[in-house]
1. Once relative contact order in percent (Cα under 8 Å, 6 or more apart) is calculated for all of I, II, III, which comes out largest?
2. Any idea which of I, II, III comes out highest on distance in nm of label points 7 Å out along Cα→Cβ at positions 14 and 142?
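FYI, it's all coordinate maths here, none of it is from the lab. Everything quoted here is computed from the prediction, not taken from an experiment. Cβ atoms are built from the backbone, for glycine too; each structure is taken alone.
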Structure I
Amino acid sequence: MSRVAVFGSWRLEPGSLDYRLAHQIGAAAARRGLAVVTGGYSGVMSAALQGSQSAGGVAEAFTCTSLRDVLPVCSAASSVTEFDSIAERAGALVGRADACIFFPGRTGTAAELALAVEARAKAELALPLILVGDFWRPYFDWLRSSNDSLHQSADPPSTTSLFEIVHSLDDVERALDKL
């Protein structure tokens, strides 16, 4: 079964626009027969897992032993896989996914995005990177400018082919239909 990994802030409040969108994305993935995998905690992660579960899908949580006493695991998870380190957890989330969807987030989400971008840029993984909204655009602007300054050739490596920015559930569904 193919997996869609959904990333984003654990601080996102239920009822917010992004929370509702993450729930809808989880359900849309499940309706397409895709498993939804997240870091397994609250916020975006919980919303996507709940959405998958509500549509009868597989909702997988990849958690970390170091967070066991800090954050509760989402009860919507149909399975929980615990990793010894945050790095192992991030590697599994990215490495076992067939597509990655990134909502706004903080350092953890940024680290996961950097790992996914690096794996994609180095052709280790061919997974689509779907960015919800324009939150991550400055990251890619920085990446593009750093590539330009490091590569003095006339044709520096492109970053725009690494990701797709989406703004609605329809956009995400079109991206999922390509899997």
Structure II
Amino acid sequence: MNEVFWFQEGPGIRNWQYTTFGVKFINIRCIEGDEINLEAANFVSNEEAFGKYSHFLCKENDILVSTSGTLGRNAVVRKSDLPLCMNTSVIRFEPKKEGAFSFMFCYLNSDEFKNNLLSMASGSAQLNFGPMQLNEISLELPNDQDLLSFNRLAGPLLSKALLLLDEIKTLRETKKFLLSRYF
């Protein structure tokens, strides 16, 4: 899989490193129903996030996947989520080839991917997987022409879905604000 997608597991940090404000630092409980629940996020200081953890800062359109407990839940990082850092129970994915985002998104949401995770995961109290298991997954990228054709079809649909998620988020925030102000 590492020939097709770049992926990175987040760092493990100590409880004393959390702060009351700074950069959002998410774990698996923040990945809910195809979205990132930022209200459930912890924080790390700006100095740590943009310093020693800067290579763990997420970028727009990274796909984050839960790696512990409920395996394979995922969400796409959107601009409104940034800045954002992830912990060790989350792996972020980026396509290695331009135009492969749609393919990557569909694969990471596929039953094949989730079945691979379940068959390779380990752990007695709760299932876990990491980069070592991901490196064992064999996946071939379609040829360039098929990849571009697929992206031409699926790309606009995924873009629209992400825009709709942003609209839903804005409506939820507006509702929460109005309810707190008037009720």
Structure III
Amino acid sequence: MKKKVVIVVVGPSGSGKSTFIDAVGLQGNVYVTSQPMIDELNRRGSPINHDTIFEISRELYAEDPFWQVKQIQGIMEKKDFLIIDGSRRLHEIIRLKEIFRTIVVAIVSSPETRYGRLKRRVKISLGTVDEFARLEHDEQKTMDVKDLVETADFIIQNDASSESSLQKLQEAGRFLGLLLRAFV
């Protein structure tokens, strides 16, 4: 029996994970790790911002450190492969590697580049350097982004905000999409 494939795209907020995944072009096979938290906040009628997502994340992980893995397993019952956008916990990746053929792709960018991108982002905006510093602190304190990048199978540096940098990131995503269509 062919083992199912999971591709996990990791990196800090604003590094270019979603841009890369959009370029892969397989939207029906993407799981965004923040979406269940956003859905829960919507159910509660709570605002959606870094603080509320961070708090709901802490609640969910306190209840079950592998709740995201369970969600992914449920989705994988009907799929041969899945691209995961935004996993930030090393123990989850280790567990996914036990269950599926798992490839980890890290997208990394400088803090300055990421701050600029996050300032322009509509759904979860960061208006000040202080808000960005708090996000950085929260990600470093409770998430394993640095460890995930260090253990990734592939690392894509996405520092420049130039058109050519964006094109290179999108080309890498399209290449991954071609490989997935051909081999999975």
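1. Structure III gives the largest value of relative contact order in percent (Cα under 8 Å, 6 or more apart) among I, II, III.
2. Once distance in nm of label points 7 Å out along Cα→Cβ at positions 14 and 142 is tallied for I, II, III, the winner is II.
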